Structure formats: structure tokens, C-alpha cells
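There are structures below to look over.
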Structure P
Amino acid sequence: VAVNKMDTTKWSEDRFNEIIKETSTFIKKVGYNPKAVAFVPISGWHGDNMLEESPNMTWYKGWTKETKGGVVKGKTLLDAIDAIEPPIRPSDKPLRLPLQDVYKIGG
């Protein structure tokens with residue numbers, strides 16, 4: 001979960017923790033484990049914690065999430081995206097493609 005616009009809160013650790021608490025409650029209600037989710041404070045406008053660590057959030061020590069393969073750690077949004085495990089695709093089954101729309105072209 002990318003917590004954006006941290007620059008508008010003056011990079012407040014208290015506000016970030018408040019958002020984590022509220023979001024974790026919601027994530028749990030919809031069936032996900034909050035321990036398996038990375039929370040990253042970012043500022044998209046300034047580029048803080050997107051690709052590199054931000055000097056504006058020295059209080060942020062990074063995220064940790066539990067996966068089937070073990071515990072994964074990181075500090076940036078890019079690290080969190082790279083840590084997403086791709087779903088297992090059943091390659092032994094027939095190929096299925098979603099049908100978006102049907103067009104009838106007369107002529």
C-alpha cells in the first residue's frame with residue numbers, strides 16, 4: 001500500500017501510523033492478512049521513497065511482509081512492487097482468453 005501525499009502532512013510519522021492502522025483494519029475485513037502487505041510512505045510529487053530512500057522521512061525504517069517463501073524486507077515502493085509474488089498459472093490446462101465485446105461488420 002503506497003501512502004501518498006506525505007509531503008502535505010510534513011512527512012508526519014504519526015499520520016502514517018494512523019493510516020496503517022485504518023487500512024489494516026479494512027484489509028482484514030476483506031480477507032487479507034495485513035502482515036502480508038507492505039506499507040510505504042511516498043510523495044509522488046517529490047519522488048520520495050519511490051525509487052530511492054527519502055531524506056525527508058528519516059523515521060521510516062522500511063517495510064516487512066510475510067510471504068510463503070519467508071519474510072521480505074524493503075524500503076521503497078519499487079522494492080515493494082518487486083517483492084510481489086506472481087500468481088501460479090496452470091500451464092497444463094487449455095488457454096482461456098476473456099471476451100471483451102462482439103463486433104459484427106457487414107459488407
Structure Q
Amino acid sequence: MDEKATQESLEAARAAKMTNVRSTVYTTSDSFQKVASFYKGIAREYSMPRASGTSGKPKKYEQYDLWEAYFIFDGAKDLSASKLWIKIQRPFIGEEIRDLTAIVVSEKN
């Protein structure tokens with residue numbers, strides 16, 4: 001678990017008054033494709049507008065190619081209805097940009 005990134009996520013949720021959501025951020029040096037392929041085998045991929053998904057092309061963020069994919073674990077129709085979903089992203093963008101794959105786990109109470 002990436003303690004610093006998780007803390008940033010918790011602070012952002014508090015600022016947005018999202019008290020019923022808990023986010024935990026994990027980071028890995030594994031490629032976006034490897035991590036996304038793993039989760040595609042155990043959860044349903046959710047198509048988010050303008051996100052690359054597992055089969056699309058990355059969008060540009062400054063000089064970086066930004067890869068993003070979303071996965072729902074509880075059978076909900078979308079992220080707003082889900083109680084357990086994740087976002088896979090590379091590079092990790094927090095207070096700084098790091099060449100890591102982030103796995104952001106979002107859980108609703």
C-alpha cells in the first residue's frame with residue numbers, strides 16, 4: 001500500500017465531503033497492461049468516457065501517455081452504484097507524477 005497516496009486520497013475525499021467512501025492506493029512497477037489484464041480476469045471492466053480502458057489508446061496528460069481502466073467487483077451497473085470498484089492508472093498522478101501503475105480501490109460504506 002502506498003501510504004502517502006492513500007492519505008492524499010482520503011484528504012481529497014474529506015474535502016469533497018465524501019465521508020462514506022474509503023480509497024486505498026497501491027502502486028507497482030508492473031506495467032499497466034499486466035495489472036489491467038489481471039483485474040479483467042476477476043472483475044467487469046467499466047467503460048469510462050475518455051479513458052483508454054484495456055484496449056484503447058492512452059490520452060495525453062502533459063507529456064505523458066495516461067492509461068486508465070476501471071473495474072467493478074460487485075455487479076453494479078456503474079461506478080456510482082458500486083460499493084467496490086478500482087481504477088488502474090499509469091503513470092501515477094498525485095502531488096507528483098511517478099512512473100508507476102496505481103491501483104486505487106474505492107469502497108462505499
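Bear in mind that the values in this text are calculations on the coordinates, not laboratory data. Keep in mind it's a predicted model, so treat the numbers as computed, not measured.
Observations on the structure shown:
- Structures P, Q, by Kirkwood radius over Cα pairs in Å: label with the highest value: P
- If you line up P, Q by relative contact order in percent (Cα under 8 Å, 6 or more apart), the top spot, with the largest value, goes to Q.
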